[in-house]
Structure P
Amino acid sequence: MSKPQSYENHARFDPAFHFFIAPLLLLNIIFAVYATIHAWPGFQHTHLWWIVMSVVLFVFAGLMRGYALKNQDRIIRLEEQLRLADLLPEDQLGLVETLTVDQYIGLRFASDAEVAALAQRAVAENLGRKQIKQAITHWRADNHRI
């Protein structure tokens, strides 16, 4: 059985992306440059095209990963807005509109018992994601985000 999630162990890798796709695309760039240099001066223009397309594929993979993370951030913001709307007293509902996406991402790990107070503190002290996560005393695991 794995350890319960906490600030120290909540970061996760996507093995397919971090250990397969990204390294192979990076190796492809390195090999394209290597092949072009070793074909010098009799290289063909296809060698340069190989370098360009290798860089394009690497950047494309990074952009797709970034778009997926941005979507996760938007979903987290919505989930946390709904959760805070349920948990905050009516006179503090304005707090929901003042939190930043970064603060919502940090708050997703806070238990229901402490999220309202931590949200108030985050706005009052302008806490960032990392500071919010470090302030959490009762961690609520999020095992779906990669």
Structure Q
Amino acid sequence: MMIKETYQVTAGDMTAAGDVSARIKRHMKQLGIPASVMRRVAVGTYEAEINLVIHSDGGRIDFAITPEGIDIRVVDVGPGIADIEKAMTEGWSTATNEVRNMGFGAGMGLPNMKRNADEFTIASEVGVGTDIHMLFRI
């Protein structure tokens, strides 16, 4: 079974934040993906989606089911991450006070993505954007 979909995420659109991860979760449920895998994928994609909304100038989430598992790629256009090691530290965030006052920007997004994925890679270039790959084995 090979399924591929791409979802666009708009920067700053807090009203739509979470819609893509919910769509992906519904899709996995229809396909009979085990609940334990769905939960980890949902957490990883939600964190990625929120980061796209808060920190980027927009981007996309590619969702694929392959023989290896659930493959998620997140690509954004934006400021990029100057210090990936620091960004991977729990609690470190560049979120604005406005975003924090809405209950986001706690600095757990990237660590939660890595914690839930079986494989996690991140590459970023300042002034260009960030590319994240997560694989969740079924």
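Things to note:
- Which entry (P, Q) yields the derived value -20500 for helix-only ellipticity at 222 nm (-39500 (n - 2.57) for each DSSP H run of 4 or more, over all residues; to 500): P
- Test item: P(r) over Cα pairs in 10 Å bins from 0, in percent calculated as 13, 47, 33, 8, 0, pick one of P, Q: Q
- If FRET efficiency 1/(1 + (r/R0)^6) of positions 65 and 97 (r between Cβ atoms, R0 = 30 Å, to 0.05) is computed and equals 0.50, the structure in P, Q: P
- Distance in nm of label points 7 Å out along Cα→Cβ at positions 17 and 49 from the coordinates reads 1.2; which among P, Q: Q
FYI, it's all coordinate maths here, none of it is from the lab. Being a predicted model, the structure only gives us computed values, none of them experimental. Cβ atoms are built from the backbone, for glycine too; each structure is taken alone.
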